[in-house]
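Below: a set of structures, written as structure tokens.
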Structure 1
Amino acid sequence: MERNAVIQKISAHVTWDLLVIGGGATGLGIALDGASRGYRTLLLEQADFAKSTSSKSTKLAHGGVRYLAQGNISLVREAVVERGLLSKNAPHLVGNLGFIIPVYDRWSRIKYTLGLKFYDWLSGKLSLGPSTFISGKEVKSRLPGIVSKKLYGGVLYHDGQFDDARLAVNLAETIFENGGYAINYFRVTELLKEGSMVTGVEAMDLETQKSYSIQARAVINATGVFSDSIMKLDDPDARKQISASRGVHLVIDQSFLPGKEALMIPKTPDGRVLFIVPWHQKLLLGTTDTPVRNISLEPVASQEEISFILQTAGGYLSRPPRRKDVLSVFAGLRPLASGEGEGRETKEISRGHKILVSPSGLFSMVGGKWTTFRKMGEDMIDRVEKESKWSHKNSVTANLPIHGFQQHTDPNDPLNFYGADTQVVNKLIEETSGKMISKKLNLYAAQVIWAVRSEMARTVEDVLSRRTRCLILDAEESVRIAPDVASVMAGEMKQSQQWQLNQVEQFRDIAENYILKV
């Protein structure tokens, strides 16, 4: 993953088989499927990999119990199968997490027990474990801190938990390992055409402001919430295909709900579910589902959403969290396929994906969710082959180990998310005399160096938000250490003092929205 090497390849005027626009879950999944089939593949991302939606999920690789309640059986089946494949292909990032639904009457026990047994059945051989009813006493034992008044018991079930941004980085690395290329901070500004057909793109390197004409046999729009803007480059009159929905999460200290399991609140006042999930020694609370019109890389949580999460979670915790307890607040936008959801609330729109092919030959993927990214990639490349009349090549991603693959990691090692790279990172820590930037966040200078050298990190925010998860885990501490991170990066990238100052200022501007004012 060396950015200058990718630019040299682009400058050589290669005609690519596949040019994928968008470096989130969808684009990475498509590019990996294409590259691993042997196609010459290039992915362009306008910001950083997983900069927007794909780094701001609830960190769950799951079938979606809520979608089961909505009757969307096919989506749940697809997602639980993909969850199982992902846990096999990236065990260093995907774990088995127990979830407890608290129940307060006999009817709820019957309803949730039967529903989750069906969820188990849909998982088949890829199940992460059977669901079971547990007593109120056991619920309190497993979830110290839960409100126990009138607690009848709970239903324990299993789902997957993962680190979304780290998976995105590892997917990008896997693309390179399979002969493909991916680059960040490369924005598509125009679609190139011969006659009426799309034949490539004009794109700008945002670091140098230099433009490149890039030819490709197939161009794929995988830009999530920005899909409509790419479709309008193709056809200014193209119909709107995306309905964006904002999901907000809060992070608090794990002392509010100690234990290894997560709490799932099955029905919130707005008819959704809410999770309280242990993650990186903190608790993740969320999410919301708010329709939005304005699309941005850095959406901002509303005060109403923040209050809603605190009040809903507080109703189940013996020590209700307050604003002053929030370590970080972050928001992401879901790219929902609006064509099937006109006039419906966003929480009712399917999270399934669909492929659109314009008369000019532009392929677009809309909808979808992180858990099904691999299947989305397979479906898209199959469709490209069919529409372009290429000879079919079988997808291999169902059994393709993702970079960092390591069957067993030490759960007590705070660096275990590096998987097979952990040993190399630890060696780099030794070479840098164990220099630590933040004890609170367990961040070493070596991790910053590794992010620059091996993971294409270009900004302080890349390092603190996605190569590590510092910004999401503790926004104020991240702001404090930003100058130290900039200094280490500048040494590695041979950048100036002014570059450092600019980076710190830009990071503080972004981090401001992650800090909850009391």
Structure 2
Amino acid sequence: MAKRAADLIVEALEAYGVERVWCVPGESYLALLDALHGTGKIETIPCRHESGAGFMAVAEAKLTRKPAVYMVSRGPGATNGSIALHVAEQDATPIIHIIGQVARHERGKGSWQEIDYQEFFGSIAKGVWEITQAQDIVPVMAEAFETAMGGTPGPVVISVPEDMLKDAAAGTPRALEIAAPAAPDAATVAEVAALIAKAERPVLMAGGSLRAAGGVEALAAAAEAHQVPVAAMWKHQDLFDNFSPLYAGHLGFGTPADHLALLSQTDLIVAVGTRLGDVATQNYKLPKSPEPEQTLVHVHEDADTIGRNFRTDVAVAGDPVAFLEMLAAAAVEVPENRASWVEEVNSFISGFTAFVPRETEDGVDYGRVVDAFARLAPKDAIVLTDAGNFSSWVHRYWKMTPDNTLIGAIAGAMGIGVPAATAASYLNPDRPAIVVVGDGGTMMTGQEIATAMHIGAAPKIVISNNGSYGTIRLHQEKFYPKRVSATDLTNPDFCRWAESFGAKAFRVAADGDVDDVVQQAMDYNEGPVVVEVMSSKESLSAFTTLSKLSG
């Protein structure tokens, strides 16, 4: 059979190391599905909703730090899958979104399910291409992968008209040309080392770029060499050993005022591998935008992120890992007074992260369940969070190390939990993938348990069932106390729901059940596990309660 455009696209995916595609099939890319059927290198995984397919691709890309691919049909498929593009942009995650498009002769006519994807995705994707001729496949596929991985990683979109996929094609995929981040200047590294030596209260802020090879090792070496406390940025607390006396905590939603006040005493911020977004900087308070109240060193591989929101004293547009390796090797004497700052930070964090259960009358304190998983799970567990207050117990009390992998949506998208845990379990069958998720997020994408059953994945899904969109309820009580609107939920029996898919189900209905149920869940490895926790609504988050909010 003569080579089709669809076959050449698959050849490109193979050449660029794609091992699987997550998809919801559609008639607009049948030829591409057929071409995938003929490959011996790429697995095609059918999902139950386009958002689930996209979230699985996001999780794969986070785990592998390589572009992951998800495919959907035109119109409704593309709009359903768009949430993953927004997450990937906010989370600096490289994904390739391939969309079947209407036939070329139908374009521009308002045809059935037609969308202009450049207009639709232009503000959230790093690049959007529509391949209208087979001769453009080779350059477009290469440019798409290069764009997804270059600079700050992110999502790209490739639209493929259904009739184009059947055209005759020639050529072979070209090699990718991805420039390595610039090497930091030795003199600049020496300047930063001197600043650290002079500082009384330095803080090193560690971001997601340090997930690159050698990043966590370089971070630990630099922090230890200069005795600088390390604050992990939003959803990145696994980058640094939380048991270390140099751990300065996790900066994200819900960071208490006393934690922020402590770190705000710093006179030097060395931000490495982070874009310094609004969540990690506590709504641009640490550092303060546009004029920080302390000396700011910003190190990032993408020069466009530096100086965007903050006056920067030392800008290093280069490889964050290489910077830390060079910083660790810089021979600078640690000042004697550094120990007192390290002790002050450590003393606060030690108390702050010591779990104290709450006695609740309206259900189980969800923190007890998180604490049990943290104690009983293997030290290399993959920990995943959906969006919601329930994740606050993970960020505050689950002491992680770089042996863990933490996956969540920096973008705050509900629904990532179950699909991401399915992908994580499938890619790492020897490590437990434990996801905390609320009743709201579960009902958005929980049907991907069916995908887990289909592919043999075994995620452990820990549902907080408190009958509420809890995060929004928290804000309601804070700003409109005792005026509950649109946040109460009516839920199914999640155990029976899970069992209907073939998953194993357990329920935690009382505090005394916690350790026994968690141990049973950890011991079961024959497929997906759902632990339904009848959670307290009063104990709304790790940082506060409903009573405290409403007075």
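Each value in this text was obtained by applying a stated rule to the coordinates, not by laboratory testing. Keep in mind it's a predicted model, so treat the numbers as computed, not measured. Cβ atoms are built from the backbone, for glycine too; each structure is taken alone.
Observations on the model:
- Among 1, 2, structure where distance in nm of label points 7 Å out along Cα→Cβ at positions 13 and 37 as derived comes to 1.4: 2
- With percent of Cα pairs over 17 Å apart, for residues 173-212 alone derived as 59, matching label from 1, 2: 2
- For 0.95 (Cα Rg over 2.2 N^0.38 Å, calculated) the corresponding structure among 1, 2: 1
- Given 19 for relative contact order in percent (Cα under 8 Å, 6 or more apart), calculated: source structure among 1, 2: 1
- Identity of the structure behind 3.9 (criterion: distance in nm of label points 7 Å out along Cα→Cβ at positions 317 and 405, calculated), options 1, 2: 1
- Given 1.29 for Cα Rg over 2.2 N^0.38 Å, for residues 197-244 alone, calculated: source structure among 1, 2: 1
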